[in-house]
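K.L.:
What follows are several structures.
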Structure I
Amino acid sequence: MRHAPYACILIAGAWLSASPAWAAPTLPGGIIDDLQGLEARLAEGDAADVEHRATRQAERLAGGNAADRWARALYLQLAANAEVRRDNLRSAAEHLATARGIDGVEQAQADRWLRQEAGLRARLGEPGRARELLGSWFQRHGGDADARWLMAQLQAQASRWEQAADWAQRALEGDVSPSRQRLGLAATALQRAGRQQAALAVLERQLAGDDENPETWRRAAGLAQRMDDPGRAAALWETAWRRGVLSGADDLMQRIRLHLAAGTPARAAEILDHALEAGSLDDSLEHRRLLAEAWQAARDRDQALTAWQEVAKRSETAEDWLRLGQLAADWNRLDLAREALRRAEQKGATEASDWLAALPEETASRDASGSGRAEAEG
């Protein structure tokens, strides 16, 4: 007599072998030959006939002795394999559910089919049932990375973010090279669970793998911003820009704003100045004002005064002339301060006269060096 060594099912297009770890009842030679013949036909692609034949044999053996019950379970497993080949996943799952419930099938084998059924239920869009089955399996098994990722996914589908985050972290611990999709799942679960630092670390791990998805880079930078880490956000954005992952006027403006928020205003000003010269951004009053603010934040006096003077000339508002005059006065550029404050006064800025009165006499106010002086045009 021979024993039938079958215990495998096709899940997601791959045969998952699982050799029985227990002594099955001895099967008649004819049953073994039939099972092996059906398995060979399945390998040749004859899935429909195999499923039909295996199902009929399983029905015939129902209610028999221990050997019949074991043979029935094996026929059902074979029918499940055939149905997976035909993409009839629901029928495959039902065959496995019946097989593992047959009296006499030991727990180790039943658990193999239980886990495989859970995978099929997940693919069928039955996350609740899949989660229940996999949870039962985990009560008796530590699980591997694949099983943990599946549970993380099932918990996420139910918006159970704390549990999803826990399972994702367990999966990450046992997965040397998780896929981009799995890293994305982990980042989402961790972020939704409020574990921002861990989520950002996962995103950065994902980006380290030459990820070319601009949304992943934007997401990582946005998360760094929400964590009040603008320097990290700016560094991520800058890396993506240099790789060519981010581009265009909107991304360019965000690059500039992030440098301003990160405390690198000189870099922001340089980028903006170059963009205006190159025509990458509209040479608008709004952009010129941002340029002036960036140079001022960088404490580059010459560049800041020149930029603010350009803003004042374009806007011709009392507020902008007053601001230029005040800034020039603070930086001891007195000639420019007088001219700007006079313009502001002419346009109705009441504060301008007080600022003018506070300046030294004009004859004594000449800047001895004359360097960096920006003169207002009439």
Structure II
Amino acid sequence: MAAYRIPFNRPSIVGEEIEYVRGAIEGGHSAGDGPFTARCSELLSSWLGGSPTLLTTSCTHALEMCALLLDIKEGDEVIVPSFAFVTTAGAFALHGAKPIFVDIRPDTLNLDETQLREKITERTRAIVVLHYGGIACEMDAIEAISRETGVPIVEDNAHGLLGTYRDQPLGTFGCLATQSFHETKNFICGEGGALVINRADWAERAEILREKGTDRSRFLRGQTDKYTWVDVGSSYLPSEILAAFLCAQLEARDQIQQRRESIWQLYQEELAVWAEGQGIGLPHVPGHCTHPAHLYYMILPTADARSRLIEHLGERGILAVFHYQALHLSQMGNQFGGRAGQCPVAENVGDTLLRLPLYSGLEDSEQAEVIEAVQAFRVG
């Protein structure tokens, strides 16, 4: 990426990150569950309706914790959108579940709720939704199906922190939700995540799973005089150094979000006429949704047009990238019964979606250069 004058992503320091990291090291507590971890959890919980929120080493590990809390086992089925990151399905497959792939809506690129009911069987143990780009899935319909069938919802909210659906925060609809703080997300610590526990009776077990299957968290609170191995689990707790960096990012919420929203909105406004003339799709945000300006994408008419636009931008020192490939067409997806034509919208989007640079440190002059370069491209 160093060859590009304007990269796709550039992690930014926006506040007290370095001082907080120094404080974590000099404070003598660099392992997890120190004061910065507690502060991050407190902030996230306050943004997510008060639900207990545990920092994890990644969103992937938070999803693996979901599989453990749901007692996913061999022979179970878990419904997932085919247009999603690999671990949206892989975290459950790791514990023996078969991913059941569902196509996406052509407008929001989210799981198509009209196809959901027919996919549910007696073996279905979870409905996993991904709010693509932080624009919400149609949760009214999905929740209705969940209530009807008794199948719980898990939200992969890696894109959606601070987004809403009918004024309710994303990450508060499922019994469990996961967050990501990977370097490409709005709030970052290099690698990191969080598990949001919207069922209070699961909170204590979630702590145990995160602490290698021990009741160490109870011990640290003085609720027991020793701790021991009480359940399955793994090491899902991030270091205090990462939590310190993340804490400074979360505290700079307004600064980060204002900048990202400004960048997103300018793309949407400046590219609208050009996109219509070239037959290119831009993000669609339903009126009952708000989004956190996580990413900005375009849907090109063909795979060839996308490749040519990526090359066109690259020649000008601008890195634009594609995103997910349809999971059901992957090598692993084939092993779970995926086949061509099964999810046609996801297949098409995987071939034609392009993402533009969007990060809080993107300068006005850099964005203007990106917009000018995009507008100079012609599909035909």
Structure III
Amino acid sequence: MEEKYRKTIVSGVKRLVVKVGTGVITTKDGLLDMSQVASISRQVVGLKRRGYEVVIVSSGSVGAGMGELGMRKRPATLPEIQATAAVGQSKLIGAYDECFKQESLHAAQVLLTREDLEDRNRYLNTCNTINALFHLGVIPVINENDTVSVDEISFSDNDVLSVVVTNLLRAELLVMLSSVDGLYERPDEGAGLVSLVKEITAETKSLASGSKTHLGMGGMESKLKAAHMATNSGEAVIIANGRTPGILSKIMDGEELGTLFLPARKKLKSRKRWIGFALRPKGRVYVDDGAFAALARRGKSLLASGITDVDGGFDRGDVVSICAMSDKAEFARGLTNYSSTELMKIKGQSSAAIKKTLGTKPYDEVVHRDNMVLV
């Protein structure tokens, strides 16, 4: 049965994003592992020659910088991390480019921050640039711009960035190469690989060990978060061991390696992907059980009558997290038609009462369903 899923998924792939974790391309002491960079590069070239459009989202700039500077521990302060990334970034892209040149191809460095992708015009321009690189036969190598990123504009790790890129390009498959074989049933004991996940549930998330290497930022918890975002958008995800020889070719041949996460049946439109997964929420809106059911199960818009509380300061047009009052958990995101100040005045009121309270009623809906994404 699983083989059927694998074959179906890979047969529909024309474009894929390959996320390369720090542990895949660095040695234990933090130096860039050139043999691994060469291996990944050769595999990506192989996929390109099979007709696939491939983007690499590669970690490793901080790790490469640590190796160059003789560090054995990840820097603790933001300026030190950014400085180390600045040293390592050129070495990282240089390593990929050197490997691709041996195959008569070129690498293109694309450095992004979340701020770049929150602006709709810059988001679309990034997509156009990468498509132009495909047309030129160049392989894009994307990384977060660690040299300038701060917490406010950071993706937190390249797992999240790889999903944003997957959504940006509407790639049918995201392959996350890690230093482990996939998701395990008992991660602490290293046994029981989960080969297929049809839906990411609370039980699935409980399997994440949350471990992180001393060089990298992410762990399995981060990868599950990323997989959840990608599959909700309608794309498949595979987490696999990047040190397995020929792993990319084997995956695209349909071999049962790693953990396959099946996509949602319905693919989100590009604009909804941008709203749900590229933009950062500026505040939180809590809703009662009736509103939760209407939004989560019946595809309705959010009305003021269903809002019980508001947290944070935001303006009209900002993205807000929509949370169930019962457990405070976020279940949707959307563009709000009213500011936080206005919502505090009209929460719990009927749409008909909004004009009387505010003196104006530009919209019946607080968040229209066309501007909302379940997360």
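Quick note: the coordinates plus some simple rules give every number you see, no bench work behind them. Predicted, not measured: the structure shown is a model, and the values here were computed from it. Cβ atoms are built from the backbone, for glycine too; each structure is taken alone.
K.L.:
14.0 is what came out when mean count of other Cβ atoms within 10 Å over residues 263-270 was calculated for one structure; which of I, II, III is it?
P.N.:
It must be structure III, since only it matches.
K.L.:
Right, something else. Assuming 15 is relative contact order in percent (Cα under 8 Å, 6 or more apart) as calculated from a single structure, say which of I, II, III it is.
P.N.:
It must be structure III, since only it matches.
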